[in-house]
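Quick heads-up: structures coming right below.
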Structure P
Amino acid sequence: MKSVSISGSLRENVGKKDAKAQRVQGLTPCVIYGAAQQKHLLIEEKTMDKLIYSPEVNYVELTIGNEKHNAIMQETQFHPVTGKLLHVDFLEVIDGKPITIEIPLVIEGSSPGVLQGGKLSKKARKIKVKGLIHHIPENIKLNIGNLNILDSIKVSDVKVDNIEIMDIPSKILVSVLSSRNVDTAIAGGEKTE
């Protein structure tokens with residue numbers, strides 16, 4: 001998994017009024033928890049872009065003063081109208097302790113069902129996994145090379161070494177749906193294979 005280095009400073013005042021003033025200065029209020037003590041901090045909003053808007057899963061090497069913490073982004077809050085980043089929660093990664101995180105799914109290959117006129121339907125963009133940080137991949141690749149019309153890939157079909165998949169096994173991740181043109185061809189006896 002890729003890492004991103006970000007530095008921040010401890011927040012001296014915690015409260016809505018102070019948080020609003022800090023956001024005006026281009027700083028994002030954050031919190032890191034998971035170790036012995038929860039810490040409130042401020043990080044420049046612009047430095048968060050490389051973490052939040054990345055298609056890959058990243059863990060953060062967070063520098064606060066002289067201390068370094070490895071963490072993952074647990075939750076983000078955005079303003080409902082402007083879309084401005086309001087707050088970020090980080091979970092500190094402790095060596096030897098498994099973490100639960102969502103990682104992106106990447107589709108690869110060409111589906112015979114799509115080539116026959118079916119429609120590819122991506123039902124999920126991420127999948128929830130649990131494992132040690134050094135075992136968690138940046139993404140999980142789903143090969144659709146064998147999917148015909150009405151075939152699908154479910155959570156139970158995904159296997160990754162040293163990682164436990166936490167989603168419901170029957171959940172469909174990607175499928176090839178029948179389109180109207182294919183239905184007409186099949187009904188008229190014009191299906192060719």
Structure Q
Amino acid sequence: MTSETELTDFEILQRIAAKDSKSLELLYNRYSALLYTVINKIVRSRETAEEVLADIFLILWKKYYMFDQRTENVYSWLVTLARNKAVDAKKRMYGKLVPEYTESYEDDVLIPSLSKEIDPMDLVTALEIKSNMETAFQSLTDAQRYVLHLAYYEGLSESEIAERLKIPVQTVKSKIRIAVTNLKNLLKSSST
């Protein structure tokens with residue numbers, strides 16, 4: 001019999017789908033520290049970060065069926081959900097214009113839909129490549145790091161980034177594309 005710590009994220013999610021609350025607790029224990037760190041880096045408020053973290057696991061409990069099981073990529077799904085929810089919370093904190101928070105807004109905008117082409121990742125693998133990722137990120141130019149920060153942590157669209165930096169949208173698109181390509185190449189070269 002497999003112990004709880006040996007269960008994959010996907011196996012745990014399948015148990016959550018069967019309304020096993022102990023499995024929700026297991027996934028919370030496995031991911032809460034990581035997700036809290038991501039959320040808090042975006043919202044910069046302990047209270048808001050705690051609320052968003054609780055909301056993420058409530059969404060997971062209620063809307064587990066929105067996870068595309070064909071991807072088996074629970075890690076990426078949870079991190080993306082945390083990022084989306086945190087950016088939304090930050091915009092609402094600062095009174096930015098965002099749509100009314102409804103079930104359909106949550107389903108269509110906040111809950112991620114991952115590409116099946118993304119390789120599944122788990123927490124252990126993510127922690128193993130963390131230092132390589134940080135090194136690769138620091139190898140980018142200041143401008144590349146900044147546009148990625150604005151897009152990922154601030155949740156700005158390409159046009160909002162262009163407006164803030166007073167540069168054309170096409171330049172923003174190019175900087176983001178080059179930054180992501182450089183990150184991929186740096187990560188590939190560090191893993192070989």
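Key figures
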quantity	calculated
Comparison of P, Q - label where mean count of other Cβ atoms within 10 Å over residues 7-14 is highest	Q
Structure with the greatest value (metric FRET efficiency 1/(1 + (r/R0)^6) of positions 103 and 127 (r between Cβ atoms, R0 = 35 Å, to 0.05), set P, Q)	P
Source structure (of P, Q) for Rg/Rh (Cα atoms, Kirkwood Rh), computed value 0.98	Q
Identity of the structure behind -22500 (criterion: helix-only ellipticity at 222 nm (-39500 (n - 2.57) for each DSSP H run of 4 or more, over all residues; to 500), calculated), options P, Q	Q
Structures P, Q, by distance in nm of label points 7 Å out along Cα→Cβ at positions 87 and 175: label with the highest value	P
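Since every read-out is calculated from the coordinates, none of them should be taken as a lab result. Because the structure is a prediction, the values reported are computed rather than measured. Cβ atoms are built from the backbone, for glycine too; each structure is taken alone.
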